[in-house]
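See the structures that follow.
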Structure I
Amino acid sequence: MAEVQAVAEAQAAVAERLRGTDLSRRERERLEMVKAAGLGYDTAAIARWTGRSPRTVRHWLGRFLVSGLDALRDAPRAGRPAKADAAYRAALEAAVTTAPRALGLPFDVWTSARLSAYLAETTGVRVAPGWVRALLARGDFVCGRPKHTLRHLRDPDEVAACEAELAAAGGKGADRAGPV
């Protein structure tokens, strides 16, 4: 009876973890392997379904049996830790969603170089402009050139007078005879 309850708790824990939104692709695949095994699928069927070898499926199922859910997570990667940690990404998002003038800066539009310099000054972490663009793309921000117009400088009364004069004249080039 206790064994059945332990299996039910493990299945519930796997199902709960699968509902998480912070899973890596590899961890989700491993959790799905465990879920399929709990539903009664054999190793060969799970291997066919996942595109992995039966040996790999047995490896992850064994790790789950020995160490539980934590064994299915990715191990820490080797190498230097990322400069752009969660705090940097939060500062980046805050800066991008705020107009530069509101922050006391002398320009109207963010560029990746300006963002990099501003964040280096405020966070103390220097990240290259190209990597700032990559971080923005990951955060579903789009980069593009601003469209500068002079519409806001036009006098509406003058524009209306010119349009009326143009309409009275018969449109553009109405008085011309055609190509010469």
Structure II
Amino acid sequence: MSRTESNMLPLGTQAPDFTLPDTVSGEVVHLDDVDINNGVLIIFMCNHCPFVIHVIDTLVKLTDEYIDKGVTVMAISSNDVENYPQDRPDKMKEMALNKGFKFPYLYDKTQEVATSYDAACTPDFYLFDSKKGLVYRGQLDGSRPGNGVPVTGTDLRNALDSLLAGKTISPLQRPSVGCNIKWKNE
């Protein structure tokens, strides 16, 4: 597993628009059509990454909690499925159903969305406010496979709580660490 850090898109960046298919419902999701009155969390992830597997159960519980509080959540996989078939859309759907995702799990076949977000790793987290301005990008928490730190979601949870309370989120944010996105033609 190759350890890659987030690129840390500048705070305040406007969420790049996208239109992607949801691997579970089959519906097309267009960011501009989504209700983001309480903000939107966009997660770049995939099925096979050990870093994602390490946090997925806590991540699902955390997203369930904040979806219930009105935050919109979407996950996107942008990996090259020719060389990483475990990340194919049918496998994404299987994971989403097995883990009980309440959020769409979108497939970025062209990798254009990952490029527009400057996404680098899985998992990679981007939290935008109701005006689609980036307020948080960084780690779920300090836990990594094998480091003995419990998976709590503390960093992302603090950002979400601050957003919902209308408070400023500290600009001192730690990058996420995970597997690099599997780019085509690499």
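Each value in this text was obtained by applying a stated rule to the coordinates, not by laboratory testing. Model, not experiment: these values are computed from the prediction. Cβ atoms are built from the backbone, for glycine too; each structure is taken alone.
Ranked by Kirkwood radius over Cα pairs in Å, for residues 63-150 alone, structures I, II are led by I, which has the greatest value.
Computing relative contact order in percent (Cα under 8 Å, 6 or more apart) across structures I, II gives 34 for structure II. Which structure, out of I, II, was distance in nm of label points 7 Å out along Cα→Cβ at positions 55 and 135 derived from, given a value of 1.9? Only structure II yields this read-out. Between structures I, II, the greatest calculated value of mean count of other Cβ atoms within 10 Å over residues 15-22 is seen in II.
Out of I, II, which structure matches 16.2 when Kirkwood radius over Cα pairs in Å is calculated? Among I, II, the structure yielding 16.2 for Kirkwood radius over Cα pairs in Å is II.
To test your reading of the models, identify which of I, II gives -17500 for helix-only ellipticity at 222 nm (-39500 (n - 2.57) for each DSSP H run of 4 or more, over all residues; to 500) when calculated. The read-out was computed on structure I. Going by mean count of other Cβ atoms within 10 Å over residues 39-46, which of structures I, II comes out largest? Evaluating mean count of other Cβ atoms within 10 Å over residues 39-46 on every structure, the highest lands on II.
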